[in-house]
Structure 1
Amino acid sequence: MVFRKASKVDIKQISSVYVDSWKTTYSGLVPDDYLDRLSYEKAEQKWIDFLNNENEPFIYVAINDEGKIIGFASGKRINDNNFDGELYSLYLLQECRGLGVGRQLVSAIAKNFKEKGISSMMVWVMKQNKSGLGFYERIGGKEYIHRTSTFGGTEVEDVAYGWKDISVLCIE
């Protein structure tokens with residue numbers, strides 16, 4: 001397994017992981033018609049826009065032995081009273097979950113933040129996403145705030161988890 005910083009040539013594969021992961025992770029949590037409308041083309045534009053428009057954005061990818069991207073995580077600098085960085089996304093193909101790939105990707109994001117002088121970070125998680133909540137709790141995230149998001153006309157509650165010192169997330 002290889003973990004590296006993504007470039008624009010990776011966007012097509014990143015978009016595939018994003019859409020496929022949404023369809024497996026959020027089935028039953030958001031309306032089916034919302035998931036059915038997700039497209040690889042729209043996802044490509046989303047991630048191009050992310051890299052072009054966010055505050056110091058970056059993406060790391062996990063690549064399997066066949067050279068296929070099986071997961072990715074993204075981060076950006078934020079202006080928040082409690083945290084300086086945001087783990088903006090973490091998506092893995094379903095068959096790659098539980099293998100330590102997510103943990104390695106979070107570590108890559110934390111290391112990148114540290115290189116930029118960012119020492120704290122937060123992440124938003126859908127409250128109904130029990131596996132996501134469990135993952136962030138297991139790696140030391142502390143719940144600190146809630147918000148509401150809307151997907152396909154359905155409101156969902158989100159929970160933010162944060163780390164005041166991201167050093168604990170950096171693994172070798």
Structure 2
Amino acid sequence: MPLSPSASKVGLLSESSRAEIDRWTAKYPPDRKQAAVLAALRVAQEQNGGWISVELIEAVAEYLEMPPVAVEEAATFYTMFDLKPVGRHKVCVCTNIACLLNGSERIMSHLQQRLGVKPGETTVGGKFTLKEVECLGACGGAPMMMVDTTYHENLTPEKVDEILNQLE
């Protein structure tokens with residue numbers, strides 16, 4: 001169901017977010033600005049403290065002039081997007097084949113024990129959200145994880161502890 005003009009959600013996107021989305025849509029022909037949907041979702045997620053609400057999905061859809069369900073499909077398909085609040089630090093452990101063969105199960109088990117949460121959960125106090133993700137494209141450094149936007153490769157439980165201890 002189309003939104004009425006009075007129910008516009010675009011205002012939920014900050015001015016700086018809209019400007020950044022515009023920089024992305026400018027890379028595509030005017031009639032193909034929907035191709036920037038992943039970038040727009042990333043911008044909306046960053047603006048919102050690391051997660052995307054239903055209202056922000058609708059705002060992105062309206063801004064890119066596409067059906068909300070198409071934006072929702074992208075947001076739910078890719079593990080880089082979160083549809084509920086996350087901790088101050090998002091710990092994403094790759095469990096795809098290269099990482100799996102090089103010990104990502106051990107890393108994930110260690111993180112679950114250390115943080116006291118399962119994948120998809122956030123620690124008490126909201127410091128960490130633990131996620132299991134598909135390939136992050138660092139197979140040569142397996143096992144690996146991404147904390148916030150920083151890649152950490154060739155992990156051991158000890159190295160994981162060092163990384164976590166350095167975070168606020």
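Read the figures in this text as sums done on the coordinates, not as results from a lab. This one's a predicted model, so the numbers in the text were calculated from it and none came from an experiment. Cβ atoms are built from the backbone, for glycine too; each structure is taken alone.
For distance in nm of label points 7 Å out along Cα→Cβ at positions 13 and 37, the highest value in the series 1, 2 is held by structure 1. Looking at Kirkwood radius over Cα pairs in Å over structures 1, 2, structure 2 comes out largest. One of 1, 2 was used to compute mean count of other Cβ atoms within 10 Å over residues 69-76, and the answer was 16.5. Which one was it? Considering all the candidates, the number was obtained from 2. Looking at structures 1, 2, which one was mean count of other Cβ atoms within 10 Å over residues 61-68 calculated from, given that it came out as 17.5? Answer by label: 2. If relative contact order in percent (Cα under 8 Å, 6 or more apart) is computed to be 18, which of 1, 2 is the source? It must be structure 2, since only it matches.
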